[in-house]
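Every number here is computed from the coordinates shown, using simple stated rules; none is lab data. None of these values were measured; they are calculated from a predicted model. Cβ atoms are built from the backbone, for glycine too; each structure is taken alone.
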Structure 1
Amino acid sequence: MDVFNSINDVKAKISSKKLSGQTVGFVPTMGFLHEGHLKLIDQAKEENDVVVLSIFVNPLQFGENEDLDAYPRDEERDLTLAEQHGVDLVFFPTTETMYPQPLSLNISVVRRGDVLCGKSRPGHFEGVVTILTKLFNICQPDRAYFGRKDAQQVAVVDALIEDFNFPIELVAVDTVREADGLAKSSRNVNLSDKEREEAPSIQEALQYGKELIERGKDLPAAVLQKTRQFLENKTRGKIDYIELLSYPELEPLEKIDRQVILAIAVFYERARLIDNVILNEASLDKGN
């Protein structure tokens with residue numbers, strides 16, 4: 001496994017692989033790898049000749065009230081896990097490497113970014129698409145792998161690839177969960193014991209809302225109200241949002257007649273957790 005900090009070294013190595021006809025699967029991360037990341041790596045390994053993993057805690061994704069320095073990091077463990085799972089190349093740049101000088105251009109997310117997590121994190125998805133544009137150009141992947149847990153990010157990346165004509169296939173991989181249903185996340189380590197007991201109620205509330213939708217008897221407002229009541233009875237965490245939107249457009253609904261996402265975010269003392277369920281047209285038809 002090669003580990004590079006230099007942009008030029010990464011580009012040269014990947015160019016040589018692609019010139020020989022090999023396909024490149026790319027998994028962008030901020031490190032502190034968990035089973036969710038490893039599932040992305042494993043699928044990329046199955047579907048490509050070369051797997052490239054990036055590890056970079058992107059400062060542009062963090063808002064004024066978010067502690068960049070508190071984001072968990074473990075470089076040695078990350079590299080060990082990457083090698084164990086067959087990663088061929090790790091790109092591990094510094095902030096100075098990725099942003100050697102103030103940016104002259106800004107990329108604005110004008111759709112899909114101002115709802116869900118983007119509503120309470122202004123500038124977050126601008127940071128996401130900026131770093132991904134740089135990473136896509138550096139790593140030149142054939143396929144890029146993202147987890148469905150952050151479904152809004154998947155929707156924004158879908159728009160980035162489509163609008164900017166990147167020759168990249170977006171692969172969304174199902175969320176990896178703990179035995180009790182809690183979505184795997186680097187932030188779970190920040191939960192207290194009591195919060196960890198309550199956190200699976202997020203997925204329970206999503207499944208409750210999904211059942212309401214599949215029965216086909218409730219309008220969006222009623223689904224949201226009942227789902228919120230269910231979750232409020234299960235956790236003392238502060239609900240950031242419960243939203244029901246079209247997917248991947250992330251637009252409001254008057255009736256549930258297309259692919260939709262039901263998404264939840266909850267604040268705990270030292271962690272903000274997100275989760276979602278996506279119901280496609282076939283799922284909705286079952287309830288009719």
Structure 2
Amino acid sequence: MHIPAKSENIEHGLARVNGVKLHYVTAGAGPPLVLLHGWPQTWYEWRKVIPDLATDYTVIAPDLRGLGDSSVPTSGYDKDTVETDIRALVSELGFADEQISLVGHDWGMATAYAYAAQYRGEVAALCVLEAGIPDVNEADKRRLWHTRFHSVPDLPERLVAGRERLYLSWFYKKGAYDPTAIDDTARDEYVRCYTQAGGLCGGFEYYRAYDEDAANNAAHAEDPLEMPVLALGGAASFRDRPIDDMNAVATDVDGEVVERAGHWIPEERPAYFVDRVTGFLEESL
């Protein structure tokens with residue numbers, strides 16, 4: 001396993017939970033704060049914000065199943081299953097009896113929502129950014145070309161294999177307000193993970209579970225969330241869509257369109273992200 005973050009304050013670990021091997025990092029001490037990454041990234045997307053968040057919280061940032069240095073199972077990519085991995089990891093790390101704060105970006109947003117919807121008493125506060133919830137504003141999300149492409153069985157892997165850096169770099173650049181925020185070091189790390197055996201497939205399986213996610217979320221939404229929710233969208237990307245989606249499934253939503261940011265808010269605006277999230281958590285907990 002390659003460890004890209006050279007910091008004595010960040011510890012790497014592996015846990016076997018829920019039938020999968022999860023790689024994760026932890027830092028700090030205090031109430032548990034769980035950070036869930038999206039595609040095409042890994043836990044490493046939080047590298048710029050973990051040190052500051054760790055001054056007040058125990059930060060837990062896993063690689064989701066099938067991604068990063070976690071194992072690549074053949075199934076279980078619906079977000080109701082992915083969130084049970086994270087819940088089992090939280091328990092494994094000794095926080096089974098504590099409420100957590102939960103942050104999710106991109107597919108991590110859908111996973112965080114599934115976690116909060118099914119284990120409401122275990123989530124003190126929820127922060128989501130730069131994605132939507134399958135089954136909410138459905139037509140808008142289906143217009144994303146890569147959502148449709150990635151959902152095709154087998155074909156995306158065959159077309160992208162050998163061109164991973166070219167393909168992934170298109171998203172890092174086109175999804176950004178500041179294309180320099182994901183530098184060569186970060187791209188090297190992400191490409192390393194997505195060129196590993198099963199790395200492309202694991203990522204595309206998140207999209208192939210879209211219809212199952214939508215059906216699950218339709219049931220979850222019948223009982224709106226009541227915990228405090230912060231929803232953030234980048235001005236150069238999803239804008240107010242995360243806010244609209246969370247208002248459809250939760251009753252206590254604080255939202256903001258983040259200026260000078262695209263899809264990669266923790267990397268493009270790390271100081272803003274830390275201030276906004278910690279302020280929200282201080283008011284909520």
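Points to keep in mind about this one:
- Per distance in nm of label points 7 Å out along Cα→Cβ at positions 175 and 231, the highest-valued of structures 1, 2: 2
- When FRET efficiency 1/(1 + (r/R0)^6) of positions 63 and 247 (r between Cβ atoms, R0 = 30 Å, to 0.05) is computed for each of 1, 2, the largest belongs to: 1
- Structure responsible for 12.8, with mean projected area of the Cα convex hull in nm² calculated and labels 1, 2 on offer: 2
- Calculated for structures 1, 2, Kirkwood radius over Cα pairs in Å, for residues 183-254 alone is largest in 2.
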